[in-house]
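Please find the structures below.
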Structure 1
Amino acid sequence: MKEKTKSLADQRLARIEGQVRAVRRLVAEDRYCVDIVRQVQAARSALASLEALVIEDHVDTCVEQALTKGSISERREKVTELVGILTGKKK
């Protein structure tokens, strides 16, 4: 993973951590359900953003390296792995 990606990921994780703490607090305080759901949606959106960042970095590093320097089996493995991630399939 590139250093810039690590830094951006860490920033996003800190934000996500705060959002999850906020959800926990809202639940503990028996706050309005819609407020809790909105906070959950914000956390989910932040996680999706982090996921996109990591996938983009993976394509720019691991997949690109396999496509330019790897064997046919390494290429196939990276592409299959990427398709699995994008379609939500587990190994």
Structure 2
Amino acid sequence: MIVGTVLIDLNLPGVTSLKEKRRRLKPLLTRLQNRFNISIAEVDFNDNLRLAQIGAAVVSNNKAFADQVIAKLIDHIRSEPEINLTDYRVEIL
């Protein structure tokens, strides 16, 4: 069993309230979960208006597949117009 994990740091420009932050993040996380069949959640910076850290995990029997899913996930997040990806860290277990 191969487990691929990624921590993704995001910048949310122009956010002025936690409600607006949730309005941007919740639909994104739902779309990513459905599209890539991954587990994903906000894991840090919960009280910071303009920063968010999300964690995602994919389970597979093939390391190359886990790498591919994570790469596509990162590319998809980079294409989001209201969210800036600032950093990410991948670990394959």
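What follows is calculated from the coordinates using simple rules that are stated; it is not laboratory data. Predicted, not measured: the structure shown is a model, and the values here were computed from it. Cβ atoms are built from the backbone, for glycine too; each structure is taken alone.
Given a value of 13.1, 43 for Rg and Dmax of the Cα atoms in Å, calculated from one of 1, 2, which structure does it belong to? That value comes from structure 2.
Looking at structures 1, 2, which one was distance in nm of label points 7 Å out along Cα→Cβ at positions 1 and 57 calculated from, given that it came out as 0.4? Write down the numbers at each step before the final one.
On the way: 1: 0.4; 2: 0.9.
Comparing all candidates, it corresponds to 1.
Can you say which of 1, 2 returns 4.2 when distance in nm of label points 7 Å out along Cα→Cβ at positions 49 and 73 is computed? Matching structure: 1.
Work out which structure the value -27500 belongs to, where helix-only ellipticity at 222 nm (-39500 (n - 2.57) for each DSSP H run of 4 or more, over all residues; to 500) was derived from one of 1, 2. Can you show the working numbers first?
Values: 1: -27500; 2: -12500.
It was calculated from structure 1.
Comparison across structures 1, 2 (criterion: relative contact order in percent (Cα under 8 Å, 6 or more apart)) gives the highest value for 2.
By the measure mean count of other Cβ atoms within 10 Å over residues 25-32, tell me the structure among 1, 2 with the highest figure. Spell out each step's value before the answer.
Numbers: 1: 11.6; 2: 15.0.
Comparing 1, 2, the top value of mean count of other Cβ atoms within 10 Å over residues 25-32 belongs to 2.
Using distance in nm of label points 7 Å out along Cα→Cβ at positions 17 and 33 as the calculated read-out, with 2.4 as its value, let me know the right label among 1, 2. Working through the options, I get structure 2.
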